[in-house]
Structure formats: C-alpha cells, structure tokens
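Participant: Next up, some structures in structure tokens.
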Structure 1
Amino acid sequence: MARLNRLLDVGARITSWVALGFLAFMMLAITLDVVARASIGRAVPGLFEMTELSMVMVVFMGLGATLLDDGHIRVTMLTERLPAPLARISTTLAWGFAALTFLLLAWPATQEAEYSFSIREFRWGYFQVPIWWAKIAVAAGLWFAALQSAVHALRIAAKQVDPLASDHSEPNMH
C-alpha cells in the first residue's frame, strides 16, 4: 500500500504542476485582456474561452494536490473528542464516503467525456475552441481523486496515517 501511495503522490504532484501551468496562463491571459480592453477598447479574441477551460483544469487537476497539502475542508470538532479507535473508524468512513462521492461524479463525467470526444465537441466564441480534452481531464481528475481518497481511507484504517494528524504523518504513538 505504501508503494501505491507513493505512486499517487507522484501523480498528484504532476497534476498539480498541470494545474499550476493553467493558473499561470489564466493570470497572464486575464492581465493581457484587461490591458487590451483599457488600451484598445476590445477584448482579445478567444481569451475568455481559454480562461474558462483553464479554470476547469485548475480545479480538477488540483484535487490530488489538495490531499497532499491537507487542504480539503474538514471539521474535526467531533473526532478530536472521540476515543482513538472511534476517531479512526469515523475518519476512515468519511474518506470512504469522499471516495464514493468522487466515483459518483466520475462515472457520468467519463460518459460525457467519451461522448464529447466522439463528436470532437467545441465551444463557439470568437472562434471554435475544442472542449473535449477538458472533459476528459475532468473525468481523469475525478477518478484520480476517488482512488486517492480510497487509498487514504485504507491507510487510516490500517493505522498507517493518524486520523487526527493534519500532515498525514505516521500514527501518533503518544
């Protein structure tokens, strides 16, 4: 399981760099668009459509990095007060339900991505912008998040991760 977790960590780092690249593009594109609007009174053709797709990529490629950084929203008020075995069970269940939720989102996203790819779907704006690739990335990001959440739940259940630790460290031996 440790080997799978390391592989998932590498995957999360790769997808986070992809998300970071799209975020950098968005920042540059929006800045360029603002400057163009102020100086020539018009938007740069196609930048709006490309920033829309970039936002999708930032969100769904950033899911994996969020787990690495412990950035998912969670409320620990109850689990901090539970005995350690119950805290472990409840945290394992929570991550299991998170994995299930990602799976429930990934399945229709995959079907939509398959259809979008089959028709080479695009979005009209100033010009045709293909969007099928972003739909495939959304589905891939959701499947990755589901796998990552399921493995994290298993690691908590197997006592490889302290359910109350915020840095996914080894079990607390106090």
Structure 2
Amino acid sequence: MTYSFIEPRKKPVFTLFSKIWFGLFGFGIIFIFAIYFLYITKIALVNHSIENQKQEVIKMQKQTKQNEISYKILSGKSQIAYNINDENQIIKNSLKNLFDIIIKTDNITLESMKQEKNSLELIGVTPTKEMFALLLETPLKSIFDQSNTTYYRLNNGWYRFVSISKKNSGVLQ
C-alpha cells in the first residue's frame, strides 16, 4: 500500500553539497600536508647547507691559520735573507774599498787572495809592516771579527805578509 503518488527516490547519504564540502576539506588537508612536507624538506636542505657551510668555514679557518704560520716563517726567512744580503753588500763594498787602496798604493802587492765562506786570506809583499798595518790591517779589522797577520822579512828589506781574517757570524760571498 502506498500513500504517495510518486515513487520515493533513494536519498543519498551524502548530498552534492556535502560531497563538495568533503572534497574541499580533503583538498585542504592534502594541501596542508603537502606544504608541511615541503617545509620539512626545505628545512632539512637548509640544515644540510648550514652544516656544509660550517665545515667549509672551519676548513677556511684552518687554512688561514696555516697561511698565517707560513707567512710568519717566510717573512722571517725573508728578513734573514735580507740581512744576509745587506751584510754581504757591506762586506763586498768594504773589500772593494780595500782593494782600491791596494791599487792606489803601488807599494803593496797582492800575490794571492783566498776567500772562503767566513774568511779571507791575503798573501803579498809590503815595504814596511807599518804601511800594511795602516793601509790594510785596520780596514780588515773593521770588516772581520778576527784579523791576524804574519810577516816574513825578504832579502831586499821588504816583508812578505800572510793575513788571515775571519768572521765569526754571517755569510761572506
């Protein structure tokens, strides 16, 4: 028995309006989770990048310290080389002046000269001990730390001299 003229329709559990709301709600949840995972991934990438940058900074700091140590060593060596060069220039100039004195005085004659790392040996002939002492021995004593001269009298009255001068420190070239 029916009391209605129309046949009843089945009512859906979810209406079109409910389905739209559930769809939008589901899309919102999925969108929020997608943004959340994107945010988590971005944070992980940034943290990884920060760790890499920290390691790079530590490496650069170590390299900087090594470079500073190398710079100090090299500047020390450079200063030593500069001092040695200056000292050598002074010695060379002094020896040049010494030889200029020998050339200007025709009386003192050098027969041989032997130069080593820290010493100079002069062998020659001089008319008097005083002339050698005045013209050569004094400049040699100003250049070298030790200067010893030995004289041998020749038949003609002149003296053969052997002068050995030594420098205790520094380098002679």
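All of the numbers you see were taken from the coordinates with simple rules; none came from a lab. Here the structure is a predicted model, which means the values were calculated and not measured. Cβ atoms are built from the backbone, for glycine too; each structure is taken alone.
Participant: Taking mean projected area of the Cα convex hull in nm² for each of 1, 2, which is largest? Please list the in-between numbers first.
Facilitator: Numbers: 1: 12.2; 2: 20.2.
Checked 1, 2; max of mean projected area of the Cα convex hull in nm² sits with 2.
Participant: Determine which structure produced the value 26 for relative contact order in percent (Cα under 8 Å, 6 or more apart), calculated from the coordinates; the candidates are 1, 2.
Facilitator: Details: 1: 26; 2: 17.
Working through the options, I get structure 1.
Participant: Let me ask something else. Between 1, 2, which one scores greatest on FRET efficiency 1/(1 + (r/R0)^6) of positions 21 and 117 (r between Cβ atoms, R0 = 41 Å, to 0.05)?
Facilitator: Values: 1: 1.00; 2: 0.00.
Structure 1 comes out on top.
Participant: Work out the source of 3.7 here, i.e. which of 1, 2 gives that when distance in nm of label points 7 Å out along Cα→Cβ at positions 5 and 29 is computed.
Facilitator: Working: 1: 3.7; 2: 4.5.
For distance in nm of label points 7 Å out along Cα→Cβ at positions 5 and 29, the value 3.7 is produced by structure 1.
Participant: Can you tell which of 1, 2 yields 2.5 when distance in nm of label points 7 Å out along Cα→Cβ at positions 13 and 133 is derived from it?
Facilitator: On the way: 1: 2.5; 2: 13.2.
Derived from 1, not from the others.
Participant: FRET efficiency 1/(1 + (r/R0)^6) of positions 85 and 125 (r between Cβ atoms, R0 = 35 Å, to 0.05) computed as 0.50: which structure among 1, 2? Mind showing how you got there, number by number?
Facilitator: Working: 1: 0.05; 2: 0.50.
Structure 2 accounts for this read-out.
Participant: Of the structures labelled 1, 2, one was used to calculate distance in nm of label points 7 Å out along Cα→Cβ at positions 37 and 53, giving 2.8. Name it. Write out the running numbers ahead of the final one.
Facilitator: Working: 1: 2.2; 2: 2.8.
Working through the options, I get structure 2.
Participant: Comparing FRET efficiency 1/(1 + (r/R0)^6) of positions 77 and 157 (r between Cβ atoms, R0 = 25 Å, to 0.05) across 1, 2, which structure shows the greatest value? Could the numbers behind the result be given before it?
Facilitator: On the way: 1: 0.70; 2: 0.00.
Max of FRET efficiency 1/(1 + (r/R0)^6) of positions 77 and 157 (r between Cβ atoms, R0 = 25 Å, to 0.05): 1.
Participant: So helix-only ellipticity at 222 nm (-39500 (n - 2.57) for each DSSP H run of 4 or more, over all residues; to 500), computed for just one structure, reads -24500; which one of 1, 2 is that?
Facilitator: Values: 1: -24500; 2: -21000.
Corresponding structure: 1.
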